[in-house]
Structure P
Amino acid sequence: MPRTVSKWIGKTDDAKPPPRVRLRVFERYGGVCQISGRKIRAGDPWDLDHTIALINGGKNEEDNLRPVLKDEHKAKTADDIAEKAKVDRMRKKHLGIRKPKGRPLPGTKASGWKHKMSGEWVRR
């Protein structure tokens, strides 16, 4: 009768999974990179990637890990960071914490100038 193996949960977000967990995750996915779909061969550099990134609310648990090639992992991490930055900007804007940058368009109420039909510009 096989023994039950409890899933690995990292104590902190920085905790790296031990080799036994890396092996279990690698075998669970059949040694296939989960981004490119390519088989990971001996000597190929690979990482464990968080399916849901830690910065986007994912957990540092075995169930949230998958094997990916290092090059693919770099690209996904960059996308995760860009997504988090965009979400933060949108939240701040909607909550009124962050004001849009740059000058307002001429003729809009925000610019403080009004363009009359005669072609003249006047202060609002």
Structure Q
Amino acid sequence: MATGGTGVIGRGITIRGNLSGSEDLIIEGRVEGTVSLKNHLTIESTGVVVADVDAANLTVNGEVNGNIGASECVIVSGSAKVVGNIRAPRVIIEDGARFKGGIDMEFDLPEGVSPKGRR
């Protein structure tokens, strides 16, 4: 649950280390290390992330070099470049995006339900 507001890492800022939080975050600069957020993460077209990323929702307009995990949805826009694996129940890769890696859209099924929907 958000504690309020949206954080911004500006174009002229580089962060090295572990970044975590419970607010929405916009990255316009550079982040190296790990990123773990409970809400929405947006990597703008000027943003470069060299890190494994975990968020509820993720929108990539810039560059990510690392594995991505989302509990809800990942959107890789047409201007994005992603090198790494993506794991999320919903993945959208727009036309023009550059992507190298694998996609895992595995999700937990209710007990007793097979992948074909039969009990």
Structure R
Amino acid sequence: MVDLSFKDKETGEIYFIEIKSPKPNKDQTRQTKQKFSFLLATYENSKAYYALSYNPYGERKENYKWEFTKMFFDLDKEVLIGREFWDFLGGEGTYDEILQIFKKVGERKGKEITKRLIERF
């Protein structure tokens, strides 16, 4: 029903997370809002978050500009973006660790891709 759900063992809170691209379409956003309304009404002690893996408008949440998300969700209460999302899932520093992993893989694979392209053309 959602991309990720879990229960906090300490508080008993249930979390529902829908992960979308940073610029989701209007229909996806509206449907997710409806889904969250149902889940929050059905499960006591629950929270629902619309999660975006990164912010294409910069690091700061207040710079996020995509109207469809802002139309249906309160950015401060219902949306997790970039660092806030990854650190929420994995604890403080998770976002930075993920970026380092991408950087290492990108450096390695980038050279491999460049080599293949040169050999092919």
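Some notes on this structure:
- Mean count of other Cβ atoms within 10 Å over residues 36-43 derived as 10.1 - corresponding label from P, Q, R: P
- When Cα Rg over 2.2 N^0.38 Å is calculated for each of the structures P, Q, R, the largest result comes from P.
- With helix-only ellipticity at 222 nm (-39500 (n - 2.57) for each DSSP H run of 4 or more, over all residues; to 500) derived as -10000, matching label from P, Q, R: P
Just so you know, all these numbers are worked out from the coordinates, no wet-lab data involved. Note that the coordinates shown come from a computational prediction; the quantities given were computed from them, not determined experimentally. Cβ atoms are built from the backbone, for glycine too; each structure is taken alone.
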